[in-house]
Structure 1
Amino acid sequence: MKYSHLFEKGKIGKLVLKNRIVMPAMGSGLGGPDGEVTDYQIAYYEERAKGGTGLIIVEYTSVDYELGKANQNQLRIDGDRFIPGIYRLANAVKKYGARIFVQLQHPGRETTSMMLGGNQIVAPSPVTCAAIGEEPRELTNVEVKDIVNKFVMGALRCKMAGVDGVELHGAHGYLINQFLSPNTNLRSDEYGGSFENRMRFVEEIVVGIKEKCGADFPVCVRLSVDEFEEGGTTVTLSKEISRYLEKIGVDAIHASCGNYNSMDKMVESMMFEQGWRVYLAEAIKEVVKIPVITVGVIREPEFAENILAEGRADFIAMGRGQIADPQWAKKALEGRDKEIRKCICCLHCTTTAGTVKCAINIKAGRELEFKEIKRIEEKRNVAVVGGGPGGMEVARVLSLKGYDVTIFEKDNKLGGQLNLVHLPIAKEKMNWIIDYHCNEMERLNVDVRLNTEASVEMIKSLDPYAVFLATGAIPIIPDLEGNDLTNVCDYEDVLLERKAFINKKIVVMGSGMVCYSVTNQLAALGNDVILIDIPTKTGNKVSAHTKMMLLNRLKKANVEIFEGQKVVKILQNSVLIEDELSASQLELEVDYVVFSMGTQSYNPLEEVYLQHFDNVFVIGDAINPGSITNAIKDGFEKAFVLESIVIKKEVKELVETI
């Protein structure tokens, strides 16, 4: 077996797991309005169980909906009426040989009074979370004991529903974490002060669960081994916590990190290296004998295998990786590594409201809507003009349905705008999705014609059932005086190395991942670079934490950054800018000006093609620019329902005769 450690059986307590792959708890938003399990939720988890994962930990589930609701549509286990839904979910998962835990959670101060119907949020002590901005009320001693009982009863209901074990959410700044941390637990009663007193809350929960559910009922605790916040939990403190948890009967430690004030460490952007958090699990494993689960940007089977082989952790948790590809485990087991659609850490799943979504797996959260890809019976040809992410997704889905697909790409490679990302860590992840789609084109025998401008005659020779135009986008050139001067360029001139930019004075205008990549590349070439950070649609898609990280990197590369400025005009050897508040003006001496303001649709073929073909569909950037999400979503959906949206020739002829 290629990955013998990854697919070796493992144990948590006395519970045997078929492999070392864990799907950690992640909020899906698929629960019902009153916290009940829904059919969409069952289908979502069932898909991951079918994909071969060994243990599924169901998303954070409320044990106290009155004072402990963390989000809309959050699952509940604070009453017996929620047992049947959990029972259905457990059966759906376990029939594939996977095991199932439910994560029990109380947010404490990391929620809002609005979420609690106007009730003040609660915590061990009245210490405000900066990210929330509401001062919590200190829980009374009686209330603390009541919440302990609610955790215990939640676990008992899970056991009654056929769940294999529970995970206590003691990480990410939630209530258990708040009791453990010296930063948030300032109590002077039996639940605060000394280390033992700060441990008492979680200890009473663990002991209570073992008494009610039996000593063999597994209890895992998720810890923020490092909160990355002054005064919070640290690796040293978490080692002591973990030893104590092992002593009181906890069966496994799930090593996470961060809280709402260090959100960028909790849910990483594409700027984090693969497996960067493993050292946290490794530190805990040094001091306990119970299993330790590691998590955090682990994407490749070989990488995961090496973690286990080196003894750095006992189990590998992959969350977003299994949102992106629910068959990750099955493909790794069968040696189909190239077919794995690896998560690119774009944060689309965390920055969009509502139910779980994935930029590169449109089926995520919509499994009931897209149950199966049905194959066609007759031979049909489809032409796709453009080999970016949208065009390749169309080709992938239609090929699975049995169509003969031809892609016409004017460039010498597939990938479109994804090829323009140059920041090394981000580029690695962009290459993952390019490589995945390129492999699918080869595996599914898609006819890819590179360096080819698609003519009407070429398309006609295929007698196509449909034509998809995925011609992408072109750089936005703002309407500024001087934008046509010879010293004005766009980001493609830099990234495609159309011009030599060495030892020059350069002003870059714009914002967003490509803009910051361009700026970084110019600085690395030894240029004197100024970035005028101007809000753009693409820039608005970058999270605040990621933007701060990228701008700090640019500052370290000696890039001068101007914010709150508007560009008045461009001259042959300078740029005139104006402060938006003071209206004071400044003239910057430059050799070149580079625009990186995002993209606009490039759709030169639709009008012509409609004169020759019945079914022409424009997708991706060609109709809605600036997002890999839109491109892949558009391509997937239109390909999935193609037979329903085409105009049949006989119908068209009938309409024309009327």
Structure 2
Amino acid sequence: MGDAIESVQREVRVFRPPASFSARARVKSLDDYCKLFRDAADNPESFWGDVAKEFHWFTPWSKVREWNPPNARWFIGGKTNISHNCLDRHVAGGRRNKAAIITELESGEVQTLTYDQLLREVCRLAHVLKSRGINAGDRVGIYMPNCAEAAIAMLACARIGAPHTVIFGGFSAQAIADRLNDCKAKAVITADGLRRRGRTVDLKNNVDQALTNVPSVEAVIVHRNTGDNTPMKAGRDLWWHEAVEGKPRFIETEAFDAEHPLFLLYTSGTTGKPKGILHTTGGYMVWAAYTARSVFDLREDDVYFCTADVGWITGHSYVVYGILANGATSLIYEGAPTWPDAGRLWSIVERHGVNIFYTAPTAIRTFMRLGDEWVKRHDRSSLRLLGSVGEPINPEAWMWYHRVVGDERCPIVDTWWQTETGGIMISPLPGGTPTKPGSATLPLPGVAADVVDEHNRPVPPGKGGRLVIREPWPGMLRGIYGDPERFKNTYFPSGGIYVTGDAAHRDADGYIWVLGRMDDVVNVSGHRLGTAEIESALVSHPSVAEAAVVARPDALTGQALVAFVTPRGNATAGEELRRELGKHVTREIGKLAVPADIRFTNALPKTRSGKIMRRLLRDIACGNASVGDTTTLEDYSVLQKLRESEE
């Protein structure tokens, strides 16, 4: 790795949990957190065994964990079913008539399923899958809108032991085919279409195009979502509503080994095909439920709203499995967050009495740019907790979220985790952890996070390094599907230490500040800098809505910083603003962090989950053609406009 990464961000503001929140919280103080952390570190088998006992096991485990790096096994010998723990357990335990999923469609239509109703629908679809020859171990692709039926499909697959791979509804036919072929899917569950900004996206047509190159798929089940005319292929395709008609409302839960594959979720590769991240049943179930309950401090009467799509890991863990395993109420919204206007999400919060709101920093910055009035015109008094997910949140956005959305009374849980980790790893516990804008704070009990140099030695406070996890945890990935060597080389190149790929530093209080991907660390005149901190400085200027910083080769300094900046609506892009931003970065950080080139753009290239694709910006900054996987890019026209501006 070379020299240590320098941390240039300085944040001194500290926000303690409101006393009224702490009084009712599961973890009420920092001392409580420290005790839990020590208990988990000193005796992990006892700690995780106690957590796992809260769930239903058809056969108890004989051993909590087995660790032969890079391969882990958890709850060895135990047999369970996550669908049973998300549904049957609650129906039998008094939550039969409690709302499990509330769905608001983009049209405004609202649908509510109680735990009993959700169980019935899952069982009926499970019968359909079995009738089409789908058995335990067969892979099923799910390509759906963000709706309750997507969750039903996931839970039905889990009930019969058919590992699912959910493919985000914005992906192209080629991206669908790549994922289905990699896992050799036997069936696909999809819909006629989805609604987005008042338009209809034809999902079934994308599936039909994809399946011309996917010989393994034998059945396609189609949910009627938009009602549009949809061609059906005889013998292969069947309508969901017709297929479930007359099917029994119950099917016995099948017991599966704790290490039985639960799902594959594909992450984008930088130079080739996507990676199929494998998660298994028992460990993932325990981890998703434990982290959801701990981080969101879930209560019986909460209405929880996560804006993520079920096609991403956030949707898996904190829209479906982790939330339902706790018997909570999960709200799902189908459409765009600013449709028909920028008040849509806050209207949802008001109308449904949302208590917990979890979204991405990109969305937060978007709402900042659109103006406070869209938030303030809606009653948000029901909110008691806010969360952020997906990338580091800059302090300016954190403060806006705290002040405008939370009215300075809601704790913020800034969470760090990955598709590979299965669930949240670093986050405040909202009743006990003082927070600092921009820091994910402390590892959860059971997480052995560290910041190290190239020799895996801890770096001193204030110095940057690689973020790693030193001990296994129940929700960790079990491999890359079909590629054990890539799994080992990517995540465990040093043996038993999980390499996250992120850069970070620890401050004097032990708080972890994630600096971005190691690929985004730049070396300017011998100074190794995390670009997230420079981006944060740029966004703190009142004329800047968003910023992304990358590096290009430079003969004098080794690398030169290039900033792509989206101005706020009332700001004038030009040389005057460029000079002002240089002065602003100098004041905030120092001259070493001033970009050599500041380029203004109306939009940045992002994935469909809202992450900025800095790899593509590096290509543009260096004058290179884009290579590797670009299937997650939301709007190709953004990339094209950036390229044209260089010509």
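Brief remarks on what is shown
- Highest-scoring entry among 1, 2, by distance in nm of label points 7 Å out along Cα→Cβ at positions 30 and 46, is 2.
- Structure responsible for 2.4, with distance in nm of label points 7 Å out along Cα→Cβ at positions 358 and 550 calculated and labels 1, 2 on offer: 1
- Comparison of 1, 2 by FRET efficiency 1/(1 + (r/R0)^6) of positions 94 and 382 (r between Cβ atoms, R0 = 25 Å, to 0.05) - largest value held by: 2
- When relative contact order in percent (Cα under 8 Å, 6 or more apart) is computed for each of 1, 2, the largest belongs to: 2
- Comparison of 1, 2 - label where Kirkwood radius over Cα pairs in Å is highest: 1
- Which of 1, 2 leads on distance in nm of label points 7 Å out along Cα→Cβ at positions 150 and 214, largest value: 1
- Each of 1, 2 could give Rg and Dmax of the Cα atoms in Å, for residues 22-405 alone, but the derived value 21.2, 76 comes from 1.
Coordinate-derived values only; no laboratory data. Small disclaimer: the values here were computed from a predicted structure and weren't measured. Cβ atoms are built from the backbone, for glycine too; each structure is taken alone.
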